[in-house]
Structure I
Amino acid sequence: MNASDFVSIEDALTRLTVAPSIGGSLVAWKRLSDQLDLLRPCPPDIEGPRQLGCYPLAPWSNRISNGGFDCPQGWLALEPNAANDPLPIHGSAWQQAWQVVEHGPSNLVLRLDSSVPFAYRAEQHTRLNNGRLSIQLHVTHLAEQPCWHGLGLHPYLPRTAGTRLQIHADQVWLCDEGRLPTELTELPPAWNFRDCASLPNELVDNGFTGWDGRALISQADAGYELEMQATGSEFFLLFCPLDKPFFCVEPVSHPVNAHHLPGRPGLRLLAQGESCELGFSVQYRPLA
């Protein structure tokens, strides 16, 4: 990758760098005063979106079992699409090049016209304003036959010993070894973040429901906090890998493997020309 592959926007406090050709991904969001990374810093040699700060999830998020799912017109077969996962994961938007359709000093609009696994158009509207990063992810179904859609965003956030998370959830899906949901249950004490708390010292890769769309991340070691707000998202995924300097709070419109859960919670059956949308904002705020 070289500098021509990236575009940047900024406000009075922060600068955002985006790689349209790498899945429309956010490469870096930095505080201007000292270049501190507000998203996970990326490596010098970028190989794909999963090394970057955030990428869009469309036309669904996370894993799908059984090699596909039913649509009104019949079965839609899917192949695995990631080298480290036996299941198709995160849709197809993150693995395609997006086009820049608008680029101002503090705003950026990207567009993707996809034919995989069916025809859809995705737009990602990104804006900075006084330390607030806002993303609107909008998808329109273009195929003649209707199909199920879901959306999400996959931000990676720095994790230190001082990181604290506050986020409300009513229940969590427990998972099998393949990270597919098996049971919806009450929150274990270590996964209850209704009061600001440290992240657990165990692997968490689970979907939560009963979310009010708000979260607060305190990074006291670095002297700031991030206030998150999401719309079009009643669920979030929390990913805390072991021994890694990052974690993820992913706003999503549906739980993992919703295509095979009773009632297909959170999914939208879109006919040609119909759309769905997910909104997400992160406000940077220095701590006193």
Structure II
Amino acid sequence: MNYKQPESSNRRFDFGKNWQHFSGKIDELRIQEAMKSLTGMLEAVSLQGKLFMDVGCGSGLFSLAARRLGAQVHSFDFDPDSVACTAHLKNRFFQNDTSWHIEQGDILNEAYIQSMGQFDVVYSWGVLHHTGNMHKALHNVDRLVKRNGFLYLAIYNDSGRVSRRWLRIKKLYNDSPQLIRFLLVTVIAFLLEAKRAVGKLLRFENPLPWNDWKNKKKQRGMSVWHDYVDLVGGYPFEFAAPEQIFSFYKKKGYMLYQLKTCGGGYGCNEYVFKKLG
């Protein structure tokens, strides 16, 4: 598989700090939308009694959603701020709950992954392409999935020159002081929103972004601003075409269960695989 590897993984975006800023916005609406996102892709009304692993738990929102759906949840993240963010969310909604375990861990650490056991559902949305070694991360995450279990991934699409342009932008962001970072996110967010507005005008639609922002919140319970910060700053950064991901997991004995693409553009393709072997 020919992935675009980062030149260096020494520069790393503070994913956890971004999640901490977002976590205060987590409310019942966002939780319900996260639950719908899980049940929709997994085609499950409930996860009652299932073992759910959240690889790269971030804010903890989807761990919380899985716990609300009845799963026994194990959450881990490389970033200690993300671990703290998830722990704080657990204390808000499931204080002293023994069916939700949270810890710091690294998907690239094979000994750690082998010690975890296996799960009915392994969820890793927008994480493995930020590890600095996506190929190894894709391999290691397979070890966590039970036979007949589900693997739910979101991986950045390889959109050619656009993806390589974003790689340069992300490097610039992480090499810049805080003020430049803020300005970079603001300018890029403005340009992207302006591009969408022009497209709407050409289709004789309302160009104002309010409905789009509202729908963004509904899609996965996320915040528009924090998504832009992650979009511009998220590094390390890799990407893959859908056929590469299909081929990789087919060889490991998986069948494709659900697919939601970004239409060939820049963004994440979502995959749910079922492990048959």
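Of note:
- Which entry (I, II) yields the derived value 23.9 for mean count of other Cβ atoms within 10 Å over residues 19-26: I
- Which entry (I, II) yields the derived value 23, 16, 11 for semi-axes √(5λ) of the Cα gyration tensor in Å, for residues 171-266 alone: I
- Highest-scoring entry among I, II, by mean count of other Cβ atoms within 10 Å over residues 147-154, is I.
- Value 21.5, calculated as mean count of other Cβ atoms within 10 Å over residues 91-98, assigned to which of I, II: I
- Test item: relative contact order in percent (Cα under 8 Å, 6 or more apart) calculated as 18, pick one of I, II: I
- Among candidates I, II, the computation of distance in nm of label points 7 Å out along Cα→Cβ at positions 99 and 211 that gave 3.1 used structure I.
- Structure (I, II) behind the derived value 0 of helix-only ellipticity at 222 nm (-39500 (n - 2.57) for each DSSP H run of 4 or more, over all residues; to 500): I
The numbers here are math on the coordinates, done by the rules we state, and not lab data. Quantities reported herein were computed from a predicted structural model and do not represent experimental measurements. Cβ atoms are built from the backbone, for glycine too; each structure is taken alone.
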